[in-house]
Structure P
Amino acid sequence: MKNPLPTLLIVLAFGLCGLCTWQWYGQVLQRKQMTALAQTNYDQTVAIQGYTNSINAMDRQIAQMDARITELRETIKSNSVVIFGLREENNRVSLQLNEYSNAVVTLQTQIKQANDSILRQNEAVKSLVAERDDFVNRLNESIKERNAIVEKYNELVKHVEEMQAAQTNKTQKSKSQK
């Protein structure tokens, strides 16, 4: 080593180059971290903005839902009055339905009794019609017999008249001949 100064200078220059390289490498790593942190910060800012917008939208929805709930509560109150009236009407209609059902049962019983009575009357009418037909048949037979007797009587009367006329003609002929 002839000259220690240039060697020292070279060693110091290499040391300085190594220090610059090491510092440069550290700054590159720091810049990457800063970029990553900046990206994370940006992502978080975007997420915060999205959450803020979402919160605002939800606040509006909550306000709308609150208004709707208030309307529904008012509707429930008014419907409660209507439901109470309808329950009273339902009870009244149920009572009337029971009365109508009882009336229907009573009417059905009366109709059945009337139908039974009509059937008995029909049977009685059929019986009377049969008796009448029998009586008419007997009457017709009796009238036929009497008509036959009348015809025989008329024939006899005619025959008697003819005989009397013949007798009268004979007596008149005999009187005129004498």
Structure Q
Amino acid sequence: MEATKKRETCEERIQSELDDRLTDIKALFGEIEAEDVVFDEKRGEGKGEATCGPLEASYSPADYDDEEERGEAVIEMLQDAANEQRYEYGLCADYVSAGTFDDDGPGYFRYQLSWGGPSDEFRFFLDADQTCYKVTYCFQDWFDGAERVLYGTDKDLLLSVFADFAEMGVVEAEIEKARDDS
């Protein structure tokens, strides 16, 4: 009889999933730095490719006099791609009212990245004046789930994402919509 392989729990998988998402979020919403860029010079006809998180830029190394100039140009190309793609990355940004999912926890603003099995999202917990006091990452997969509170530079990065949503009016509009629906 063939032994079945035990499937990892969400708790066992969450750190790897979070690290991958933070890499993507940093590329899309943060400042791209030289150490974040991976170069591949093996493409045909003198073309190269640079990647950073979910972003790619094709370039021709021969177009640049030196490594530093090439690096600066590629970072600029990647940053332009990030500006075009950042708001296409997730599935939705909305407000989840307290009690929506049969628990008594507080409501939160959600940046949902994927849905189904597995699903993941960042949750922004707000005080009465809509200031975020806690950011978590939630990873769920078919009747299992795990959540991590973010601290330090990870929290700062996600607070900048939240600030973008707030500046566009998304946070206030979604909270108002949730109030109207209740």
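Values in this text are rule-based calculations from the coordinates and carry no lab data. These numbers were taken from a predicted model, which means no experiment stands behind them. Cβ atoms are built from the backbone, for glycine too; each structure is taken alone.
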Check your understanding: Given structures P, Q, which gives the highest value for distance in nm of label points 7 Å out along Cα→Cβ at positions 86 and 110?
Key -> P
Review point. 9.6 is what came out when distance in nm of label points 7 Å out along Cα→Cβ at positions 22 and 94 was calculated for one structure; which of P, Q is it?
Key: P
Exercise for review: For structures P, Q, calculate distance in nm of label points 7 Å out along Cα→Cβ at positions 62 and 134 and state which one comes out highest.
Suggested key: P
Exercise for review: Can you spot which of P, Q the value -12500 was calculated from, given it is helix-only ellipticity at 222 nm (-39500 (n - 2.57) for each DSSP H run of 4 or more, over all residues; to 500)?
Suggested key: Q
Study note, to complete from the structure: If you rank structures P, Q by Rg/Rh (Cα atoms, Kirkwood Rh), the highest one is P
Review point. When distance in nm of label points 7 Å out along Cα→Cβ at positions 6 and 126 is calculated for each of the structures P, Q, which structure yields the highest value?
Key: P
